[in-house]
1. Have a look at 1, 2 and say which one yields 19.8 for mean count of other Cβ atoms within 10 Å over residues 28-35, as calculated.
2. Can you tell which of 1, 2 yields 0.40 when FRET efficiency 1/(1 + (r/R0)^6) of positions 4 and 68 (r between Cβ atoms, R0 = 25 Å, to 0.05) is derived from it?
3. Among the shown structures 1, 2, from which was the value 16 of relative contact order in percent (Cα under 8 Å, 6 or more apart) calculated?
4. For which of 1, 2 does helix-only ellipticity at 222 nm (-39500 (n - 2.57) for each DSSP H run of 4 or more, over all residues; to 500), calculated from the coordinates, equal -20500?
5. Of the structures labelled 1, 2, one was used to calculate Rg and Dmax of the Cα atoms in Å, giving 20.9, 70. Name it.
6. I have 56, 42, 36 for Cα extents along the principal axes in Å, for residues 92-243 alone, calculated from one of the structures 1, 2. Which structure is it?
7. To test your reading of the models, identify which of 1, 2 gives 20.8 for mean count of other Cβ atoms within 10 Å over residues 52-59 when calculated.
8. Work out the source of 51, 38, 15 here, i.e. which of 1, 2 gives that when Cα extents along the principal axes in Å, for residues 60-155 alone is computed.
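Laboratory data are not the source of any read-out in this text; all were calculated from the coordinates shown. The model shown is predicted, which means the values in this text are computed figures rather than measured ones. Cβ atoms are built from the backbone, for glycine too; each structure is taken alone.
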Structure 1
Amino acid sequence: MNKIALTGLTPPQITEQLSLNQSFRGKQIFKWIYSHECDFDKMTNLSKDLRELLKEKAVVRSSTVNQVLKDPDGTVKLQIKLSDGLFIETVLLTDKSDRKTACVSCQAGCAMKCAFCQTGTLGLARNLTPGEIIEQFMYLEEVSGTLDNIVFMGMGEPMMNLDAIRTAIEILSSPDGRNLSTRRITLSTCGVIKGIYDLADNGPLIRLAVSLTTADEELRESLMPVQKGNPLADLREAINYYAQKTGKRVTLEAALLHNKNTGKESAGRLIEFARGLDVNINLIPWNPIDTLPFEEPDAKECRDFVTELEKAGLNVTLRTRRGRTIKGACGQLGKTSAES
């Protein structure tokens, strides 16, 4: 793309990249972008000359929506085409209280190779830019109305693209832009310890979720290769550090796999891991992926696991499965082309 993509730029960056003489013009353009205006001719407080300059040198967004899929339960999945021809997916989730959450991607593909995740089979193509991250949120709002929350739980490992995520959060939370509260932002990691400390020490102050899946060292290493360089004992220390440093309770996530991590021994290991930590437990029954060798847990299997954790005094939520008919549920993202 030869033109400047404005989404993802701060007002000073807009001013600089367009070589504008008046800095307030960058703020004006910024405000238009985050009021969902993509037509430069409709930015009526800009001079005609500036609007012509924008049409010549810039575009508001670099990506386009290639496909919109809607599940009967209210879940929406967008397939987005990037400027270099790569595809990513982003999902809108609606809960029982009608709160709308954007589940956005931070990478095209993923290098972490979690065995139960469709995205993990793709490998990593590249990191997304701040603009490409923000555009997912903007497109979802245009399809479904004002969103309440954003979670970095889509394609990719957020800790491996933390700088871009920081910029995206800075822009989305700007009072001159979307003005989204950082209290409504969650980042989910598969357990990259260095990133957890970085986020705790350098912000932004957002919610953290850690995909644990199991507290069995050997089983976790077979399911999640990240375990090799991020052992459970050190991960536990990092989670405790984050909770203590930020004052925010951390969410531990576990994808429940039939006859893999749902027995009493698995529950006991998870209980031991969580004991003394300021955490909630979020259990996610595995969503089927045809190419992967796992099975869904049955209802009793899930209930029994929840019961074991609750008897130990843990705060547990068993997630409702949403978006499965459009392959938009947790772990199912992975369309890489318009045809797939």
Structure 2
Amino acid sequence: MAERDAFFDNAKYLAIVLVAVGHAWEPLRDGSRAVSALYLLVYAFHMPAFIVVSGYFSRNFDASPGRLRRLVGGLVVPYVVFETAYTFFTRWTDGVPDRPVSLLDPLYLTWFLVALFVWRLSTPVWQRLRQPVPVALAVAMLATLSPSIDDGLDLQRVLQFLPYFVLGLCLRPEHFQLVRRRAVRLAAGPVFALALVLAYVAVPRMSAAWLYHRDSAQELGGPAWSGPVMTLVAFGCSLVLVACFFALVPGRRTWFTVLGSGTLYGYLLHGFLVQGSRSWGWYGPAWVHQPLGVGLVALVAGAVVTVLCTPPVRRALRYVVEPELRWAFRREAVQPAHATQRLNQRAAEVS
């Protein structure tokens, strides 16, 4: 088995930490322009980075029986399990005992599993197009013009985040080497600082909902033309920040490298604490909304998601997050190598 690339495991772990921190900061935005600016900055690139990496590792998806089995086991089963679990959990925390279990209406974090399932199934199509990224961008732009797109399966997010996945499909190892050069690393810090200043300026002028990519322009209160324009602007800004993020990710093995293979666990599980914390009054004390409290919330969120990515958690929950499902699929008929070789030789002789 080929050795895992530490860079990508490091990138996945750091991205999932930012996802958790962003979710933890959300209740602290009211009345704090600084927290809102930090929130905007994080949301501008944390999911795009995660999706670009997901696309990069989907390049070899060919809809073969083995990969389809892993697709069902790694996405469909966790979606059904966690969609059901989140529904029952929020019935309790939100006090909504009649909330239905609906597999067509992703609740909270589970939209990403639906999106990744659809994106990965469409991989062979994107790999056969001459200009896949512009086409995916056009799809995303058209989606913002379509308030009629049903909320079922969070199709707006599936379509509007699509360009990042398709970009990941198109990337090669040398592209990541380009953004990891010393010059880019040196520029990354100032770029993030400038982006934070711009986010601070944008807070009273722009809704963060544009970065969720889950609504059309009309649903966000803007004219129709603003949807495609914001899609292009957000894509350009996100790519710059994603490149800077990758530039700062260490390429060597670190203490958290091993956690990169467990990011799906951290992603799916941390949502229970995020959802529960609001109902349990964790954000009630005034000091939590002060700078020290904001920093502590970020540290706690990072620590929690780190624990949830650890091997013991993965071993305990592998049967629901990454089930093998060999029993549910037909055994693949695989010819021995020498038999295949003989068939090829005969075909060559006949031709």
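1. Details: 1: 19.8; 2: 15.2.
Here the read-out was taken from 1.
2. Label of the originating structure: 1.
3. Comparing all candidates, it corresponds to 1.
4. Working: 1: -10000; 2: -20500.
Label of the source structure: 2.
5. 1
6. Attributed to the structure labelled 2.
7. Details: 1: 15.1; 2: 20.8.
Clearly, the read-out refers to 2.
8. Label of the source structure: 2.
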